[in-house]
Structure formats: structure tokens, C-alpha cells
Structure I
Amino acid sequence: MALSDRDRKILWSKAGNCCSFRHKSEICNQKIVISSSGDNIPIGQECHIYAKKDEGPRGDVLLPLEERDIYCNLIILCPNHHKIIDGQPDIFTSKLLKKMKDEHEQQVGKAAKSNNLIIEDFNLNVDAKDSDKVIGMEVNRPAELKGVKVDFKVQNVKEAIGFSTNQGMTIANLQCKKCNKSFSFVGTGQYEIVKCKFCGAEMPLH
């Protein structure tokens, strides 16, 4: 029985364009749809929590065939972590994969409800000439900035500003107390709490 269009839409949308793998202190940040040469390429894989076949990883002969290709029995993973979980079914059990999926989808849901803008992997090329003032990028609302680059090519410009905001800036180098990994946070606006980009733990800035 093939996965229905309805279940596939729910599965991919609730994954939030990110691999669902999270185990101990490791959280995968791999995008499941990537951009290449102007095209969007889906690299995420629909992985079975209980195997599609009885003899597969985490096989369960008692699970009816019609319940193997449904949203509840599938998790979206990147190719690397799909290979890892199927290669170690004694570690990555069905129970663990269900927990992994639930936690990931809950985190995606919380991020959506918070309505925080995230500008990620954005490259802006500005080519200007014969002007008094040029602003490459202007963000006048709170937003987290990840991998934002502005490249200027100007000629006869009196004032060139790469980035502008009326919100103020928050810039911090942090070490997560939960996973012990270091990361940087850059955002417009004032923040009291940020989330570790590796494990998702909340951290106070002050």
C-alpha cells in the first residue's frame, strides 16, 4: 500500500524542512530540500519506523500491511541518518524513532508559533552607482540572521551601508550547558533567551 498524498503532505510539512534525527546531544540540521543552480531538490527520505517488510529493520509481523505506509509509521531523515538508523536497529528502535519524530515535530511547531523571522543562507549582491546613499539590506523587525552576506559593487556612491536596522543588534558567542557545544547568535532586536542551534536548549543571554 502506497503512502497517500495527504499523509505525505503532513509528513513533510511537519518536519519543517529539516532532518528529524535527534539522539542524545546530537541534532541534525540538514535541510531536506536544498537549492542548487536555482532548483529546489528534495534529498529527505521517508523512513519506516516499523519496517515495510517483515524482515526489514525493526520489522513487526503483527503490524497490518495497511498500517506500514501511513504518516504515523514514517519519519523524514537525511540520507546519512536513514542509513545509520537502519544499520543499527538494536540502538534505533521503533520506540526511539517515535520519540525522535514527536520531539522534532513539537520543536518545529513551537518555532512556527513563536513567529520569529529567520533569514538564513541569504546572499545579496548590490551593484549601484551615481547615488548619495545605498543600503544593501534593511531589516526593521526582530530576526535571527544565519549566513547572511551582502556584497557591494559601487561607483560614485557617497555612503554605502551593507546592513541597516532600527531594532538594534544582539550578537553573542555562547556555550550550551546541555550539549556543551559552542555557537554564535546574531539577530536584530533584543533577546533575553536564545536556543542552542545544536540541541535546541533555551539559554539566557543575561
Structure II
Amino acid sequence: MRVILNMRKMKKHPKEFFFTDAQRMPNILDVIKFLPENVGIVFRHYNHPERTALAKTISKLCNDQNRTLLIGKDINLAKRLNSGLHIPEYLLNSISNIDISGLPFVTCSAHNLSALKKAQSLNLSAAFLSPLFKTKTHEGEKGLGLINFLVKAGFTKMPIYALGGISYFNKPSIPKNKNILGIGGIRLFLKIRS
């Protein structure tokens, strides 16, 4: 079943998302506590030994702080926590076989035009198009760059978040566009407490 895009609901979702990264931030709760208001969380930590317990703790923290939470890759956990879902690009082809109805916000990562088209065909809420800039997450890869990013984003009508290599220095260069909702990142939020 498909999620129907509801633009009235979309306006409630944050302009920025923080992607968790187990290697770069062992104590994720400290980072979340100090995030600016209206920054959502994409909880990944896929191999954490206590992933479900940690997700429950983060879900409570997000509820207390009125934050949007997207659970990476685990639809059952997302449904149990009444959160959104984030689908890695490599799982996009299998998503049509599972029921994502009832989830408040469903996003995916996309690195190319075919992934964006697949996400649009599934009526997902939004896609994180990446990497915009060179990033440690995708070492050795060149970023899309602003022009290539805008061209790819222009081929879809679905809402897009920019992701990859975004910092406070290059954040202002990201263009405002009718279907570019905002940004996502890791490094962007790592220096919150310093």
C-alpha cells in the first residue's frame, strides 16, 4: 500500500534532519538533547546491540521535545513507536511488498534519478538526495554539486531534502526551491555543544 502525500501534514515537518551515526557519536542522547528546535531525527544505529531500547529512549525524548523521528530501515519498530520511517536506497525496490500505510512520514535516501523516480512512484513523503557535497560518509565520491543536485531535484515533483557534506559554511549556498524542503546531515550538528 502507498502513503498518500499530504502537503498540509508536510508543513509540520522540520526543515532540518539530524542523521545519527554510531561511529561518530557514541552518546547520541547528549547530541539530541542539545539540538536546535524543529530539527528532526533519522535514527540509524543499525548494528547497535540495544537498538530497540535505544530507539524507545530516543522516541520518548523526541515526543518530549516535539521532534519528528524517523526510524531507519525497520518498519515494525517505526510502527511500534508511532514514528516515521526512513528507507535506505538499496531497500526501495522491496518496499512495494510491505505495508507502509499509517506511518506519518516516510522518506528514503536517493543517490540518482532512478531512485528518485522509484520514491515518487511509491508516493513517499520526501527523499534525501545525496551526497550534495563531498562527505566522510561516502569517502572517495565526489558530491553532486549544486547544479547537478538542482537538475536531479527538478526531475521530480516530490519534496527533496539535501543531504551530504553540509556544514554551517556551505549551508547558505543551498538554493531555495519549491520542492526542496530542507537539509539533513551529521557533521552539521556534531558541534552543537562546543
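Numerical summary
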item	result
Test item: relative contact order in percent (Cα under 8 Å, 6 or more apart) calculated as 21, pick one of I, II	II
Computed 22.0, 66 for Rg and Dmax of the Cα atoms in Å, for residues 71-166 alone - originating structure among I, II	I
Parent structure of the calculated result 1.00, given that FRET efficiency 1/(1 + (r/R0)^6) of positions 127 and 175 (r between Cβ atoms, R0 = 35 Å, to 0.05) is the read-out and I, II the choices	II
Computed 1, 6, 12, 14, 15, 14, 11, 9, 7, 5, 3, 2, 1, 0, 0 for P(r) over Cα pairs in 5 Å bins from 0, in percent - originating structure among I, II	I
Structure responsible for 3.3, with distance in nm of label points 7 Å out along Cα→Cβ at positions 39 and 63 calculated and labels I, II on offer	I
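Bear in mind these aren't lab numbers, they're just calculated from the coordinates by the rules spelled out. Quick caveat: nothing in here was measured; it's all calculated off a predicted structure. Cβ atoms are built from the backbone, for glycine too; each structure is taken alone.
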